[in-house]
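Structures follow.
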Structure I
Amino acid sequence: MEYLKESDSIPDLRVKIGTLVLDNPVMTASGTFGYAREFEPLMNLRRLGAIIVKGISLHPRAGNPPPRIVETACGMLNAIGLQNVGVERFIKEKMEYLGNLSVPIIVNVLGDSLEEYRQITERLCHCTAVAAIEVNISCPNVKKGGVAFGTDPSMAAAVTKVVKQESTVPVIVKLSPNVTDIVAIAAAVESEGADAVSLINTLIGMAVNLKTRRPELANVIGGLSGPAIKPVALRMVYQVARAVRIPVIGIGGIETAEDALEFMLAGATAIQVGTANFINPRASEEVVEGIGDYALRENLHSIRELIGALKVG
């Protein structure tokens with residue numbers, strides 16, 4: 001699909017992820033936006049470039065026991081445990097509503113084995129409302145002793161290959177920052193046909209309660225997100241965008257349009273708003289508005305002019 005000609009007086013905010021064209025580069029980050037219906041009374045969902053729903057597994061997951069969210073300095077730790085309704089209930093109970101939103105719906109998928117990823121993808125690709133699939137490779141491979149798929153280039157490539165073989169829509173692979181070389185992981189998934197990569201997922205962290213002398217999370221460790229991780233995310237997006245030819249989607253501490261535009265300058269084609277949704281339910285919509293205002297002020301014909309335009313040296 002090609003871009004259509006826009007009016008010369010209106011900045012073109014559209015971006016392209018594989019064959020998918022988004023009206024603007026703002027998405028919601030998986031796990032922070034539920035199944036979208038929860039936010040409908042609070043914002044205009046149709047203003048978003050795309051909605052990425054809560055991660056979906058082959059079978060329902062109850063998640064971890066509470067407490068499983070704790071606020072930290074400039075961020076949040078979570079150990080939700082990927083709680084979700086499972087792919088069958090998701091299709092039966094959630095997809096009709098999502099399909100009527102007139103916004104591209106991207107489904108985040110997760111599994112404990114290659115076969116689970118294959119089966120989830122096969123089921124979802126029968127749903128016409130699914131515009132793309134985002135693959136969570138931060139999950140443990142139970143057949144490899146619990147090692148996360150996303151920490152090893154060959155394992156990350158294997159997941160990508162399986163999903164690409166089943167998928168009829170663009171495949172985005174969501175990268176973990178908890179690795180020695182994220183560029184190597186990105187190159188591995190690109191080699192197996194990933195249409196885009198999104199990064200970063202949460203950093204591993206923990207919090208301690210001095211009064212009780214116990215961990216704040218029942219799971220002890222969790223994933224750190226929010227403004228605290230933005231500098232790490234920006235660095236990784238910059239490095240990956242310079243190393244791959246496919247679009248990069250930036251995630252990590254994005255609260256404002258200024259944050260989003262910084263990621264685009266660093267090389268991101270699109271961005272995801274995550275933890276900010278917990279603080280301000282309209283955060284994603286406000287980022288869209290702010291990007292449009294910036295494009296008007298800067299007399300940009302297209303927001304795509306900013307992608308990778310960072311001046312270095």
Structure II
Amino acid sequence: MNNSKDKYSPDLSVTIAGVPFKNPVMPASGCFGSGQEYSEYIDLNRLGAVVTKGVSVTPWEGNPVPRTAETCGGMLNAIGLQNPGLDLFIERDLSFLQGFDTNVIVNVCGHTEAEYLEAVERLSDEDRVDMLEINVSCPNVTKGAIAFGKDPAVLEDLTSKIKKLSKKPVIIKLTPNVSDITETARAAEQGGADAVSLINTLMGMKIDIDRRTFALANKTGGLSGPAIHPVAVRMVYEVSHSVSIPVIGMGGVMNGADAVEMLLAGASAVAVGCASFNDPEALIFVIEGIEDYMIRKGMKNLSDITLLQ
């Protein structure tokens with residue numbers, strides 16, 4: 001740790017869509033539950049936000065096991081957005097988060113437009129919810145199970161309808177499994193999104209050659225971890241130059257240096273996912289890493305980490 005830290009403490013605060021954050025670091029949805037288990041290891045009050053696992057109107061069972069597999073430089077998962085549904089989420093998870101001084105961003109998922117809208121409408125009335133993150137990587141069962149986020153026209157329309165109902169700022173979480181992520185980012189912006197977050201996992205597959213079977217029961221799964229970080233940085237950079245709304249960057253952020261790279265690529269904030277599986281304190285180390293970087297560079301405000309051209 002740099003001893004010069006004693007001289008001053010840089011200001012890590014940032015405002016996204018009118019919501020003030022004490023720092024730009026938060027967990028990635030699906031990698032942190034709703035924070036209850038991790039609260040035994042870290043002080044949730046130190047985080048810029050808690051981002052919950054995706055929640056749907058009704059409970060989802062998720063995919064059959066095995067649902068995770070380790071890969072070189074990361075992991076594959078095919079959890080299938082298992083969650084207890086809105087009723088239990090509000091009663092248990094949001095009640096737990098009442099006691100913490102940090103923002104709460106609820107990730108919303110659905111199989112149909114109606115499911116998204118119902119969840120958004122109900123969560124908009126919850127005081128403990130500061131922002132909504134919409135997972136558009138969900139399969140649209142009325143459109144041949146193609147993810148909502150893959151079709152710019154569908155995404156723009158869904159975003160517009162969500163914005164008309166939501167009393168909270170809306171973040172659209174973009175899938176990287178498209179030919180040009182700037183097209184979907186612009187569609188989200190045109191639909192009225194207050195911010196975008198990216199990237200979600202990349203689709204991958206692992207085969208157990210000894211058992212001659214797929215490592216995941218679902219055959220394919222989402223790849224996360226340091227292996228996808230360069231792809232995520234590139235996409236954050238492209239989107240940051242394509243839209244005027246804030247970008248939350250994620251994908252293989254393992255330490256402070258990775259987070260600063262995202263900020264230099266144009267992100268206003270960063271989310272940490274896979275790293276928390278390796279070390280429950282990873283989010284705190286990322287916050288401290290950004291702070292140390294700013295001290296070494298003589299930066300006093302987070303805005304001093306400016307977007308590269």
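With distance in nm of label points 7 Å out along Cα→Cβ at positions 134 and 150 as the yardstick, tell me which of I, II scores highest.
If we compare distance in nm of label points 7 Å out along Cα→Cβ at positions 134 and 150 over I, II, the biggest value is for II.
With distance in nm of label points 7 Å out along Cα→Cβ at positions 102 and 278 as the yardstick, tell me which of I, II scores highest. Once distance in nm of label points 7 Å out along Cα→Cβ at positions 102 and 278 is worked out for each structure, I has the highest.
Of the structures labelled I, II, one was used to calculate distance in nm of label points 7 Å out along Cα→Cβ at positions 30 and 158, giving 1.9. Name it. Derived from the structure labelled I.
Just so you know, all these numbers are worked out from the coordinates, no wet-lab data involved. Computed from a prediction, not measured in an experiment: that's the story for all the values here. Cβ atoms are built from the backbone, for glycine too; each structure is taken alone.
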